[in-house]
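In what follows, structures are represented as C-alpha cells.
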Structure P
Amino acid sequence: MGVVFAKTDKGRNEITDRAGGLHPRMRRILIMVDGKRTVDELRDFAAADDLTHSLGELEEKGYIEAVKVRDKQGGETPVEGDLPSITAFRDLGATPDPAELEKARHFMINTLRTFCGQYTYMTLMSAINSAAGHAELRGLYPDWYRHVIESRQGRRRAEELRARLLEVI
C-alpha cells in the first residue's frame, strides 16, 4: 500500500512565488510531488534520506495533502477524511508502559551519542533522561531528530531511526 500526495494551492503557490522560504531540499521534494507517485516511488527519485519526515513537514505546513492510497495490485482508493500524519505519534492508551518510556529514553540518548558525539548536546541528553513521561519526551523529539540528521550518518539512517523511535515513544 502506498500513499499518493498532491500539491495544495499553497504548495503550487510556493513553487511559483517562493514565499514560504522552504529549504532547497524541501522545495525539491515539493516539486516532485505530482499526485501520481506513491511515497515509495518518490523515494526512488529523491536524494533525501529523510523523505518521510520531509513529506510529513510539507503536509503539516499545508503544502501537500494525501489524495489517494494505492494497493499492491495497483487499485486506488481516494482518501476520505484525514489520514494520520506520517510523523504522528501512536496512541499511548490509558496506562503507558514505563518500559517503553525507558526504551525511548535510551534510544534517543544512544543515537545522539552515536551520531553526534559523546559530549555533544549534553543539555538535550539531560532533558531526555529526566523527562517525566511520554508527553515530555515527545516534546523533545523535534530537537533530537534535528540533531541526528545534522550528521551525515544520521541523515542516511534518519527514516529507520525515526520509525524505530516512533514505535516506543
Structure Q
Amino acid sequence: MYIRKVFVMIAVIQRVSSGEVKIHGKSRGRIGAGLVILLGVAEDDETHDADWLAEKIVGLRVFEDDQEKMNLSIKDVDGKALVISQFTLLADYKRGRRPGFIKAAKPDKAVPLYEHFMDQLWIKDIQVEQGEFGAEMQVQIINEGPVTMVLDSTVKYPR
C-alpha cells in the first residue's frame, strides 16, 4: 500500500547573475552566474529525495541559449550553485497566524541530507558554495529573468 508523503524536500531555485551569503557581515559563500538553491528538508525525507532533486536541478534547462530560449542547464553554462538551508520552506500555516515548523527535519537528520544534496551536485560537476546550517544569514541575490522555480520530491511519487 502506498502512503503519500505530505511534507517533502523542497527547493526554491533562482537563476542568478550573482549570489552571496554572509554571516555576521562576513562572506561565507559567493557565486557568479548560476543557481541559488534554498533547500528545506522534511522529517521523513531520505537520501533518495536529495538524489532525485539534485539530478532534476542539474538537468533543468533554465539558462538562455543564443536565441534567448531557456534551453541550457547549469552544466551547459558552467554555472555554480549557492545552497542555503531553509527550514521555513516547510512551514505549516493552515491554522492560526503563526507558522509551525514541526514537519521540518531536526538538525541531526537535516544536516546530513543537506550535505548529501550538495555532494550530489559536486558529483555532477557543479561547483557548490554554501551557507551555514542553522546560522542567521544574509543572502544577496541578483535574480536574472527573473527565473524562480519551486521543486519538491513529490513529483517522483504517484499522487
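Details
- Comparing mean count of other Cβ atoms within 10 Å over residues 23-30 across structures P, Q, the highest figure is found for P.
- When helix-only ellipticity at 222 nm (-39500 (n - 2.57) for each DSSP H run of 4 or more, over all residues; to 500) is computed for each of P, Q, the one that comes out at -6000 is Q.
- For distance in nm of label points 7 Å out along Cα→Cβ at positions 31 and 79, the highest value in the series P, Q is held by structure P.
- Calculating FRET efficiency 1/(1 + (r/R0)^6) of positions 95 and 135 (r between Cβ atoms, R0 = 25 Å, to 0.05) for structures P, Q picks out P as the one with the greatest value.
- Test item: Kirkwood radius over Cα pairs in Å, for residues 55-118 alone calculated as 14.6, pick one of P, Q: Q
- Structure responsible for 30, 20, 14, with semi-axes √(5λ) of the Cα gyration tensor in Å calculated and labels P, Q on offer: P
- Set P, Q, criterion relative contact order in percent (Cα under 8 Å, 6 or more apart): the highest-scoring structure is Q.
Values in this text are rule-based calculations from the coordinates and carry no lab data. Bear in mind that the values here come from a model prediction, so they are computed numbers and not experimental data. Cβ atoms are built from the backbone, for glycine too; each structure is taken alone.
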